[in-house]
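What follows draws every value from the coordinates through simple rules; no lab data is involved. Everything numeric in this text was worked out from a predicted model, so none of it was measured. Cβ atoms are built from the backbone, for glycine too; each structure is taken alone.
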Structure I
Amino acid sequence: MIREIDTFYLNKEEPNKSCLLALRSIILKQDPTITETQKYGMPCFCYRKKSFCYLWIDKITEEPYLLMVEGKHLLHPALEAGKRSRMKIFRVNPNKNLPVKTIGTILQQSLDLYRTGKIKFKD
């Protein structure tokens, strides 16, 4: 039986489908405690049950991006805040090779916010 979260990826057209599946794999490999769920109709990745990033498609460019929940705490030149006060995004061109090192750096910086206690958990 196909999970609802899997249909999100399977219903996308190429090259976005492959790009999103690759991003999913990169995110899940960052830490064994990361889990995936679906919130607001998009894939949501959680660290210790706390949302830390999402995958989505830009409505205008129709290209994928990685949404970092606590982006305001992340200082990386590739992240965009736009009009968001809390979150930042990392845009991905699905027609080019993924910048895996940059993505990994951003994800690890985000996870470190939780690991170091800068972002608190509600236990």
Structure II
Amino acid sequence: MLNLLAVGCGGFVGATVRYGVSRLFTVIGPTVFPWGTLIVNIIAAFCIGLVMGAVPQARFLDDRWVLAINVGLLGALSTFSAFSIETWRLFQEGAYAAAVLNIGANVVLALAFTGFGLWLAR
């Protein structure tokens, strides 16, 4: 139950930050390119790399904090961070084909199913 609470609290912060960054870019001015999404994806990907790289050395960091940060905060900020760390792990383990497949499948299938959902909703 405490793990769920940790993820939920982290998720609240991540979702709030995501909303704030998106609003910031709409206030700055309209643009064709989704800068807010790109910025949160880059920040979340950097942060998950930083956290996961530091966790083995950070013995003082409780597992619940790791859940709150990685799954909650960064997951709500951008699921792209989870995709990024999983893909890097595949590359590091030498599973190059699986890493490339993961990239292609996530990008192509996510776009395809977004289109399918839009079509189905009409």
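Observations on the structure shown:
- Once Kirkwood radius over Cα pairs in Å, for residues 19-90 alone is computed for every structure in I, II, the highest value turns out to be that of II.
- Entry that produces 2.0 once distance in nm of label points 7 Å out along Cα→Cβ at positions 43 and 75 is calculated, selected from I, II: II
- Rg and Dmax of the Cα atoms in Å from the coordinates reads 16.5, 52; which among I, II: II
- Structures I, II, by distance in nm of label points 7 Å out along Cα→Cβ at positions 67 and 99: label with the highest value: II
- If you line up I, II by relative contact order in percent (Cα under 8 Å, 6 or more apart), the top spot, with the largest value, goes to II.
- Origin of the derived value -25000 (helix-only ellipticity at 222 nm (-39500 (n - 2.57) for each DSSP H run of 4 or more, over all residues; to 500); candidates I, II): II
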